[in-house]
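For reference, the structures are reproduced in the following blocks.
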Structure 1
Amino acid sequence: MNEEISKHVLKTGTLTIGIVCKDGIVVGADRRMSYGAQGGGVSYLAGTAKKVREVTDRMIATTAGTASDTIKVLDILKAEFKLKELRTREKISVPEAANFLANMVYGNIRTPSMIPSITHFILSGYDDKGLYLYDISPDGLIQQSDTYAATGSGVMQAHPILDSEFKKNMTIDEGIAMVTKCIKAGTAREPSVGAGMDIYVIKKGELKQVVDKEAVVSFETKK
């Protein structure tokens, strides 16, 4: 592969967030995509994409990292879960799904390639036993959270807000407001975050989108 091509990948830039609230879980992400050199350098705004994707009718996952890898992993994941459901006639539990995803990420990052598979997911959903929020890191580390999780280049702006303002037993409305505040902070200070946002709410027996907002993307070169 040409060395110049291998240095440049389509990335989701990204700020994705999950917050555990008193009566559910709030998950959100921005929409900006960037195309640029790995490890810094010049990057270009490449358009928009939704970074919260449905995995099953009970689960969603946010994506951060190399766009082609995150899409491929989740497409495979959805197919595997559908096959399992057809074979067993049972819906996969969220912990099973999270461990399956973590194993895929673990294997992919350790597979030799000219372009490493860099993927970071927040998986959230509900099953018969409860609500769950998992952070699955690019190295395959899986961590269940009972507070909050954030991924992507915008975490430098989001973490101070989450660390100082999160509190146990927040309401869903407070969680939505906090996710919105974090994404707006990332948009203001991080070039690869922005272009709108998507926010979802997960409750027992319910998964729905509550914010679907697109912003105008300015196609400018960033240094």
Structure 2
Amino acid sequence: MYDQSASATAVAEHVAEHPLHPERLIAQLHWRYATKQFDPTRTIGADDWTALEETLRMTPSSGGLQPWKFITITDPAIRSRLLPASYHQAQVTDASHLVVFAAKTGFSAADVDAHLDQVALVQGTSRAALAPFRTMLLGGIVNAKDEASRDAWARNQVYIALGSFLTSAALLGIDACPMEGFDHAGYDDILGLKAQGFATAVIAAAGYRSATDKYAGAAKVRFPRDRVIAHL
């Protein structure tokens, strides 16, 4: 579906010809809510889900370092095992898809080098040319922070991906529910994340709202613009 060989110019021209109207963006953000009840009989189509996974992959991150992993879970058996660790919240098993947003732990110089190897490969440059960038990344993230601070930094990056996922889902007319109320260590254990060098930061269930979810039509509560937005 996503041809990475397509030129950036061609993609940019396509986007320019088909802009997203501001009114549609705002309408979809008003339409979305943290879905409490999903319709377990409805499944997100393959094309839509591929697009949502691509929004995760394309999420920006500090230094472009991408200190994360996203685990899509559709297997009913695994989701049933995760249910007790989710305090028996039905979204985990009833939604079409469950995404675990995991943050890299113990981020190190090796992770910086892995990213720079990819930069050199994709952009056709040499590692030697990237040496100043490497020095900056090591000095600002790896050497300037202790392990706890680096883990916190990685978790913060994951939340950028969560925001991108929720907005993109809304634009596709797909419901989602971000969730922090679960046993993080339990998830890590069930999914074997610790051995992979990751830790669960947050999860999100995605699918389609149930007709009986009373929260679907509730007025969205937000502070007024002048309280949360300033112009200088």
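Some observations on this one:
- When distance in nm of label points 7 Å out along Cα→Cβ at positions 28 and 180 is computed across structures 1, 2, the figure 0.7 traces back to 1.
- Answer label among 1, 2 for the case where helix-only ellipticity at 222 nm (-39500 (n - 2.57) for each DSSP H run of 4 or more, over all residues; to 500), calculated from the coordinates, equals -10500: 1
- Between structures 1, 2, the greatest calculated value of mean count of other Cβ atoms within 10 Å over residues 52-59 is seen in 1.
- Percent of Cα pairs over 31 Å apart derived as 18 - corresponding label from 1, 2: 1
- log10 I(q)/I(0) by the Debye sum over Cα atoms at q = 0.17, 0.18 Å⁻¹, for residues 20-91 alone from the coordinates reads -1.04, -1.13; which among 1, 2: 2
Values quoted throughout were computed directly from the atomic coordinates according to the rules given, and no laboratory measurement underlies them. Just so it is clear, the structure is predicted and the values come from calculations on it, not from any experiment. Cβ atoms are built from the backbone, for glycine too; each structure is taken alone.
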